[in-house]
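*Asks:* Below you'll find a set of structures to go through.
Readers should treat all values here as calculations from the given coordinates under stated rules, not as data from a laboratory. Model, not experiment: these values are computed from the prediction. Cβ atoms are built from the backbone, for glycine too; each structure is taken alone.
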Structure 1
Amino acid sequence: MTIHASTPPKLIDQFGRQVDYIRLSITDRCDFRCQYCMSEDMTFLPRDEVLSLEECARIVRAFVQLGVTKVRITGGEPLVRKNALWLFEEVGQLEGLEELVLTTNGSQLVKNASALKHAGVKRINISLDSLNAERFKQITRIGNLEQVLDGLQAAIAVGFDGIKLNTVLMRGINDDEAEDLVSFAIQHNIDISFIEEMPLGDVSHIRDSTFVSNSDTLKRLQSKHSLIASTHTSGGPARYWQVANTATKIGFISPHSHNFCESCNRVRISCKGELFLCLGQDDKVELMPLLREHPDDDTPLKEAILNSMNIKPKGHDFDLKRATPAVVRFMSHTGG
């Protein structure tokens, strides 16, 4: 597709879905090693194979000029990237961008929460899979629960428009904490989303044996709380329930039990500059070569983004019973 300056094109795929939301990973590195996200002994990318922060800013600017209104910065853990705050400041001032959000493990929020708010970050999602310090360390392998909870308190004190916990329940590991995590969210007047574990990367446990359906989690929570179906949307795939007489909403992201592909409005860019059109498929476009071959011209970049809409698949194809995962890259590679 050729770009005409008079009428900026929009990102509409072959199924008529408009892409107005991107998730950009700025690093594959993390200070945790969560079981469902990466292996314990990870080999990280060399620096020259990772987008510079300036290249990240160029990509976001191009997408915003093509009609994207929501940008989520992810990793790995994005806040372990040196000078990451510069990128938030650059992106936060883009004309046309309505929402800049962050997904983090919370470990770096004590020292960064205030600066992130000032840079224009609207909402923060914090991964939290257990309220038990020993179990938390088991799931993250090296994480410190107290550090994360302190980070959460720092984010609350700063006053973001929205703070949400992201939880992956695993059978026999932390599935008995669903009610406690919701009670914790209610206590702090924040939201929580439960995310079904996805078959990405070759992790240490058999996902079919640890998988917890969000349908089962919902039934479990309904036995304790009065939940009201909500039309609220955060622009992503979560389906929400309001906890009656509280400020807390419970989201369910259910790629297995409730496919959400028919309304998919997002794409992901890895820290290598790979534009993935679907989390659960390998269709991608390499953006890094275009950035480096045309350092002063974003036209080839924008044309590649527009043309990528022709290969965005109808949906993912997750199957927990496969002997090997359909997608071999780790979640930390694509971006959380």
Structure 2
Amino acid sequence: MLFKLNIDQVPSSKFKIVGLIGLLIVVVFTHPLLIFPFVFLHVFFYFNDFLHRKLIITSLVSFVSILGLKVLFFTTPYDRGCMSGLKNFLTHFPDYFDNVAFENFWQYLLHDYYMLLVLFILTFLFLVYSKQWLNLVLMFLATFGYLTLVNVSYFNGTKQFYIENQYLFLVLFVSVPFVYLAQPFVSNNRFLWSFSLLILVSFIARIRGEETIYKSRLKWIRDATNEMAHQKLTKVVLVNEDIPFDRVFLTWGCNYESWLVSTIEQNQTRVLIVESIDHQFDYTIKNKAIWTTLYGDFNIQTLNQQYFKLDTMNEYYRINYNQLFNN
């Protein structure tokens, strides 16, 4: 959108400016971590004159203003919890790099994210060769600064399939300098196409190699909601014992996934909540009128009935894993 705007033609750009503000609202409300790639892109384009600087500043100021409104009036429990790992910068000072998360990442880099490493080395060599020191510093600061932020937040490590979505921005910090600075100087189009194809093939190969994890997780959610249907249960709080964590992994997503799977496949929304702390959802057991999640409770009658086919007649049942699957 920014590249399509011509800031010098203000009358013809007013409608586009409104569209830009709308997109900025989407960026602000999508995920708290998007602030890092957003700022990186604006700083990169500002110093490399790819965009009108007045437009970049306008976009940044608008973003900060919308973000301020969100923090003041629309902050959710998820937003507050998302940044809770930042306290590790105080509790583990100054041992930021001697942790499980960094140890795991170096293994991931060699075994799974090797194309990121290749891209980083290629971009690094080009920036050194062309003596673009400002861009080199920017890429280093963004890449290793953000990597440190994530790994210190998860100081003791976590499941790769979860933390991987936060590592995704590392690709942006490396690929944008490559595409806008290094790639235009590569005259051999055959190399570029071959390199792009190699990235695509390795990406598909990794997806194929990891599909078992996601298939087994989906199967567990599907089996659980089918058992609930068999026992005529619509709302269940599952006691945190005997649960196959090698398939379930993180339990906080189960109520969202059970909602999605059951509504699509059974045309009846079923709520499956897994306790992470003993009796943590006891307050909601008798409340028939709410859809309970780890990040908040929602009145069923206020939810869109097209997507939430829930009733207010049934209570939540607190049962254990064996009761659900052996009845």
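*Asks:* Which of 1, 2 yields 19.9 for mean count of other Cβ atoms within 10 Å over residues 64-71, as computed?
*Replies:* Numbers: 1: 19.9; 2: 14.1.
Only one of 1, 2 returns 19.9 for mean count of other Cβ atoms within 10 Å over residues 64-71, namely 1.
*Asks:* Tell me which of 1, 2 gives 22 when you compute relative contact order in percent (Cα under 8 Å, 6 or more apart).
*Replies:* Values: 1: 22; 2: 13.
The correct label is 1.
*Asks:* Further question on the same structure: Can you spot which of 1, 2 the value 2.4 was calculated from, given it is distance in nm of label points 7 Å out along Cα→Cβ at positions 112 and 192? All intermediate terms of the calculation are to be shown ahead of the outcome.
*Replies:* Working: 1: 2.4; 2: 3.1.
The read-out was computed on structure 1.
*Asks:* With Rg/Rh (Cα atoms, Kirkwood Rh) computed per structure, which member of 1, 2 shows the largest figure? Walk me through the numbers on the way to the answer.
*Replies:* Working: 1: 0.94; 2: 1.02.
Structure 2 gives the largest value of Rg/Rh (Cα atoms, Kirkwood Rh) among 1, 2.
*Asks:* Please state which of the structures 1, 2 yields -8000 when helix-only ellipticity at 222 nm (-39500 (n - 2.57) for each DSSP H run of 4 or more, over all residues; to 500) is computed from it. Each step should come with its number before you reach the end.
*Replies:* Numbers: 1: -8000; 2: -19500.
Answer for the origin of the read-out: 1.
*Asks:* Right, something else. The value 8.9 for mean count of other Cβ atoms within 10 Å over residues 184-191 was derived from one model only; which of 1, 2 is it?
*Replies:* Working: 1: 18.0; 2: 8.9.
Considering all the candidates, the number was obtained from 2.
*Asks:* If you work out Kirkwood radius over Cα pairs in Å, for residues 48-223 alone for 1, 2, which one comes out largest?
*Replies:* Values: 1: 17.5; 2: 19.3.
When Kirkwood radius over Cα pairs in Å, for residues 48-223 alone is calculated for 1, 2, structure 2 comes out on top.
*Asks:* Now, a different point. For distance in nm of label points 7 Å out along Cα→Cβ at positions 160 and 216, the calculated result is 3.0, so let me know which of 1, 2 that is. Provide the component values of the computation, followed by the final result.
*Replies:* Numbers: 1: 3.0; 2: 1.4.
Attributed to the structure labelled 1.
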